[in-house]
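There are structures below to look over.
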Structure I
Amino acid sequence: MKNKKYALVIGGTGMLAQVCHALVNDYYYVSVIGRSTIRQQQLKDSSNEPDKFHGIEVDYHDDGRFRQQLQKAFQAFGTPDLVVSWIHGSAPQALDSLIDEITRINKTKTWKLFHVQSSSRFFEKENTPVPENCQYRRVYLGFILNDSTSRWLTHKEISDGVIRAIHADQTESVVGTLEPWDKRP
């Protein structure tokens, strides 16, 4: 697999499941980080090409084990060409650990990181240091505004928006809307 397109998705057994399927349809081999063996298997079983999925069962809150599992995957498959990362704020070290592990092995090959973030991050942009060979993209998850009501995005809307963001390859993308902010759910 080291000569094929390789993607790593964090959050792929939940709201980004359809992103994983879209990447397989775009000829990627996909490693999916998740905590549940059952959900990993369901994702694989729902694919027409299950051999293109590799589950990595780990909780990214456990930094030592997270790094170890990444090292094993990168040793087996090479470093990813594309990373889609939905990491909760409860694990602030996880994204840095991911970037460190990719950089440790890959110092020259260009790769893309689509960092999926909550709507509030749009207004509080943190500095995410990435190596020169990383093309960093932000995808903000907004909400849907219907006349006088609003609601959060569905998993399908999130996946569809992230897929559009990957194909558009812009520095920043918003799924749904962020304005007016006072109308969010």
Structure II
Amino acid sequence: MYWINITRFWVEKLLEVFTVALLIGLTSIVLGAVLFRAFNSSLIWYDEVASVGLAWLTFYGANLAALKRAHMGFPGIVSGSPIQIRIPLFIVSELIVIGFFALVAYYGYQVMEILAWDSLVSLPSISLTMTQSAIPISAALFILCELLSLPDAWKKMCAGVDTEHEAIEEAIRQAEEDLKETKS
């Protein structure tokens, strides 16, 4: 269990750094494009690169959300069920998610092989293999993030903890503390 926690910590930190870097890079590109357009000098590569950057940010941000189990779902259905139903529901849902992303990784890799000889239209020096690599890489990372967060999710499921309800209670507790601090 110790190595899972250490691995999870480092994967989370790396994903945070990478997604923040993508966000800063994408923001810089958009702001730069606005500045260039203000001076009647458009960047020919802006649309294509910004689209790829947004896709990458979405894919890698989804991995971070998977690691934190922050994706939308129906945890109340699972946690509110009797334990005899809860366990199979949990296992089936995990297998569906992992199976889906295994297919995405496989076919994402197939797409990379097909696009191996192609490049961006506005920047021919950048291969589509590089831009499309986010699909299989992030799908594999999603599976890793699911597996790393599985032990905690299993414990919460066995205890019947509704993670959405838990998050709401934590937000209320934090808001009450903030309110007390502002009154002091």
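No lab work stands behind these numbers, since they all come straight from the coordinates. Here the structure is a predicted model, which means the values were calculated and not measured. Cβ atoms are built from the backbone, for glycine too; each structure is taken alone.
Here is how the numbers come out for the structure above:
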{"item": "Structure from which 4.0 was derived, distance in nm of label points 7 Å out along Cα→Cβ at positions 55 and 127, options I, II", "result": "I"}
{"item": "At a computed 19 (relative contact order in percent (Cα under 8 Å, 6 or more apart)), which of I, II", "result": "I"}
{"item": "Distance in nm of label points 7 Å out along Cα→Cβ at positions 7 and 47 from the coordinates reads 1.0; which among I, II", "result": "I"}
{"item": "Volume of the Cα convex hull per residue in Å³ - structure with the largest value, from I, II", "result": "II"}
{"item": "Entry that produces 1.7 once distance in nm of label points 7 Å out along Cα→Cβ at positions 143 and 175 is calculated, selected from I, II", "result": "I"}
{"item": "Answer label among I, II for the case where helix-only ellipticity at 222 nm (-39500 (n - 2.57) for each DSSP H run of 4 or more, over all residues; to 500), calculated from the coordinates, equals -28000", "result": "II"}
{"item": "Top of I, II by distance in nm of label points 7 Å out along Cα→Cβ at positions 63 and 95, largest first", "result": "II"}
{"item": "Source structure (of I, II) for distance in nm of label points 7 Å out along Cα→Cβ at positions 71 and 167, computed value 3.9", "result": "I"}
{"item": "Which entry (I, II) yields the derived value 1.1 for distance in nm of label points 7 Å out along Cα→Cβ at positions 15 and 119", "result": "I"}
{"item": "Distance in nm of label points 7 Å out along Cα→Cβ at positions 23 and 87 - highest-scoring structure of I, II", "result": "II"}
{"item": "If mean count of other Cβ atoms within 10 Å over residues 31-38 is computed and equals 18.5, the structure in I, II", "result": "I"}
{"item": "Winner on distance in nm of label points 7 Å out along Cα→Cβ at positions 39 and 103 once structures I, II are ranked, highest first", "result": "II"}
